Structure 1
Amino acid sequence: MPGCSLWLVPSKESPIRNKLFSLISQTLPAQFPHVTPEQLVANGFIPHVTLTSDVPVDLFSRAPENDEARRKADAQAWLDGIRPSLPRGSEVDVRFQALDVGQKFVQKLTLRVEKEGVKPLALWSRILAVEDGLDQPAQRWANELYRPHCSLIYGSVDISDEKKSQLQKLVEDSGIGIDGSGDLGGWTGGTVWLVPTFKPIPEWEPWAEIVI
């Protein structure tokens, strides 16, 4: 994936974060016992909703590739700088809608997220991080292309309708409200991470983060 990405991550204190991480790192990978590491990311990843990808590194840092400490410091300074322009956490509501099977490796099994609850944050993220302050291209992207989701499986495994039903039962049995219902049907606010998604997936760790 080119460039960096901005993620919205549930807070560490949020009960949904532990529930989702347990599904991502243990429960769901266990349903594919015979696949190779290339077919399935089985060591877990932090649950999140991608706000935007395609964030160029040179937006926030001119440090050389081998000076990652400087790049991280620059990323944090930039993220701190845009924080006042972003919606407050109380105005950002992640609410699940359904469980989906996709074609992309990083969207093989996802919880679809209602757009309206995260669109203002995603829109401003796009304006400030990708579109060089331009509103109209960001609006078109947000209206026509943005499809917020929370991934549960990264992989190239086949998921039939029958398999999806089995996985859905496991997700529901964990307490997650895949239709947005209940205390575990989503989350409010959280932390925005800037992640170097141009790196291999095992290295997708935040370079910078802010609480909104």
Structure 2
Amino acid sequence: MASTSITNNVPSLPNPNFEIFDGKDFSRWSGKMELFLRRLKLAYVLEKPCPEAPSSVVATDEATLIKEQIAKWQDDDYLFKNYILGGIFNKYYDQYYIKCKFAKEIWDTLKTIHLVEEASSKKFFVSNYMEFKMVDDKSITEQVQEFQLIANKIVITRIALDENFQVGAIVSKLPPSWKEYRSKLLYKKEDLTLEQLLQHLQIE
């Protein structure tokens, strides 16, 4: 459940089912949140700093305009900040509310931490996928399922894996005792789906 806003005057999130960030899939959450905030015309506070206070030499009318711009920027930054805080779990809310004064600080900190984590996870899953080896003293079906679990984790991180590529990868990783059968599959003219390949392996 999301943390409550700092004040009751802060508008609620777009709908009760709006995704709350729990530390996973930051890219998807941040994309939805940024789109929502751009629709509200608040996202500019990430790109434009607060206007500077007018100096004593500025004409009265111009000074008044600048003060109005400052007030608007501060209000919008406050809203942006609380929309972000309202869209994350309590453990992140407490951390960023105390640590960060402006919306941009929260946004940049979240991006720096969680995009790096996502990139690290992708490299880890890809490495596991590439290094996976099948052995003779274990069920082929179980090993293929284990290999597919790694593939599914890669797909979840939004790295596209073509089905033909996955079929070829599984065939290439069959253990030594399957050498002849592996060659037979590699030279097969028609493409096999993952489901068909698993059926072939179960029969063998």
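Just so you know, all these numbers are worked out from the coordinates, no wet-lab data involved. Just so you know, these numbers come straight off a predicted model, no measurement behind them. Cβ atoms are built from the backbone, for glycine too; each structure is taken alone.
Miscellaneous remarks
- Answer label among 1, 2 for the case where distance in nm of label points 7 Å out along Cα→Cβ at positions 19 and 171, calculated from the coordinates, equals 3.5: 2
- Test item: helix-only ellipticity at 222 nm (-39500 (n - 2.57) for each DSSP H run of 4 or more, over all residues; to 500) calculated as -20000, pick one of 1, 2: 2
- Parent structure of the calculated result 88, 33, 26, given that Cα extents along the principal axes in Å is the read-out and 1, 2 the choices: 2
- Winner on distance in nm of label points 7 Å out along Cα→Cβ at positions 155 and 187 once structures 1, 2 are ranked, highest first: 2
- Look at relative contact order in percent (Cα under 8 Å, 6 or more apart) for each of 1, 2: the largest one is in 1.
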